[in-house]
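What follows is a group of structures, each given as structure tokens.
Every number in this text was worked out from the coordinates using simple rules, so none of it is lab data. Keep in mind the model is a prediction, meaning the values are calculated, not measured. Cβ atoms are built from the backbone, for glycine too; each structure is taken alone.
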Structure I
Amino acid sequence: MITEFRSPNCNARKPEQGIDPVIDTLVIHYTGMMPTTRARDWLCDPVSQVSAHYLIDEDGTTWQLVADDDRAWHAGVGAWRGWRDINSRSIGIELSNPGHDYGYRNFPAVQINALIGLSQGLIDRHPIIARNVVAHSDIAPARKIDPGELFPWAQLAAAGIGHWPLGSADPVSDADTASTLQAIGYDVAENDLATVISAFQRRFRPANFDGIADPETRSRIASVYALVAEIAPSA
């Protein structure tokens, strides 16, 4: 069940590069504050100038704050696959979680189940492909680290939401690391490479996100690239 609790912090979606916006991206965030009602009220306060389309409490309670067709102000400055006005082409979902500053913790099963159900519905209604299901840290690696290393991306991928590599692949070379991350969707040109690598690791190698492109990380980069390029990764 989704309850409406409307935020005024939205506007019309905007064209970019002369192309009308298409809702093809799903961005997952955490709130980084306690309690949930404080986050909800902040996302609905005109003073904050921030919002999201949906907010999911740790108990699974889900609020819709902005209509899908409207442009919520959740992504901020960032980029994905060459697009820079991410707000105009995305749906933003906030998950209640204290975040790294206030006691980061696992996301409860009931919250993730609510997210999966919501996301599946959004993917049914909008042309959101797997490679465009992203973390806030994927689109803004220099500014954001949410939803963080505890977020269960593999569980979402198993439910048809986003990518998770199941096999391994020969590592990309050091020389090809940056260009392959760019091909996946990361904005390497405007961000320090180590910061982008750390964002990738936090998403796809959460046990180690030190920003170093060691062989295991480069193997995972190759595996993810194989998924987005629709090429089967090597065994």
Structure II
Amino acid sequence: MQEIGKIKGLKDFAITTNGLLLPMYANELRDAGVRRVNISLDTLDEQKYRTITRGGDLSRALAGIDAARSAGFDRIKINVVLMKGFNDDEISRFVELTRDNPIDVRFIELMPFEGQQEFAYGKYISAEAVPELCSELQEEPRDDPSSPARYYRLPGAKGRVGLIEPMSHKFCHACNRIRITADGHILSCLHSRSEIDLKPALGDREAIKNLILQAVSIKPMTHRLSEGELMVRDMGHIGG
């Protein structure tokens, strides 16, 4: 982390975490140059949290959010994957977190992958449910045209509510993201089956640069989730 933070010209440095180790490492991460923290948290209910994490402790995740705030990161985002019949009854609770806390809560539509499409389609709920349920929310202008999220705010709130809607409102036309998987492949789109292996080029900066440029050049104009073209690997194998 420290070596990455020292790279000249680095404009942003963020991590995604479940938050459990942030009480121990938040200050070290901030000192290493990490500027933003994304915390994955799909429920505020203790029993549900234990179920989806196979015995996890919700209080540790909440302590991680507090630790991130104390460490002074530029921005803290909580990512909530919406699931019908699981956490759609908690939307208001998540939105309320933004009223008195300078954090962004982002609701993400559940995306289907090849191995769990029956579950994904069965649990899918449009992110439009959030502003429909919380009528106080007011949409804000986009501060980054390439951001996948549309942002809203409660009147006078310190934080924001974001909607990431890959299913109901494609944002492919503005997407400038590529992803390196946990096993060293480049995906120019999260849902593309075309992968480029970086590992053979390790140690050769020019070769790695050319592979990255190749990945950018083949970035598809849009995903085809609605047409049933699904990524074979799930997020657990791709890496968050």
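Using P(r) over Cα pairs in 5 Å bins from 0, in percent, for residues 59-194 alone as the calculated read-out, with 2, 9, 16, 21, 23, 16, 9, 3, 1, 0 as its value, let me know the right label among I, II. Label of the originating structure: I.
Given that FRET efficiency 1/(1 + (r/R0)^6) of positions 3 and 67 (r between Cβ atoms, R0 = 25 Å, to 0.05), derived from a single structure, equals 0.95, which label among I, II identifies that structure? Attributed to the structure labelled I. Sorting I, II by relative contact order in percent (Cα under 8 Å, 6 or more apart) from high to low puts I first, with the largest value. Quick check on the output: 1.00 is FRET efficiency 1/(1 + (r/R0)^6) of positions 27 and 211 (r between Cβ atoms, R0 = 41 Å, to 0.05), derived from one of I, II. Which one produced it? Value 1.00 for FRET efficiency 1/(1 + (r/R0)^6) of positions 27 and 211 (r between Cβ atoms, R0 = 41 Å, to 0.05) corresponds to I out of I, II. Computing mean projected area of the Cα convex hull in nm² for each of I, II, which one ends up highest? Across I, II, mean projected area of the Cα convex hull in nm² peaks for II.
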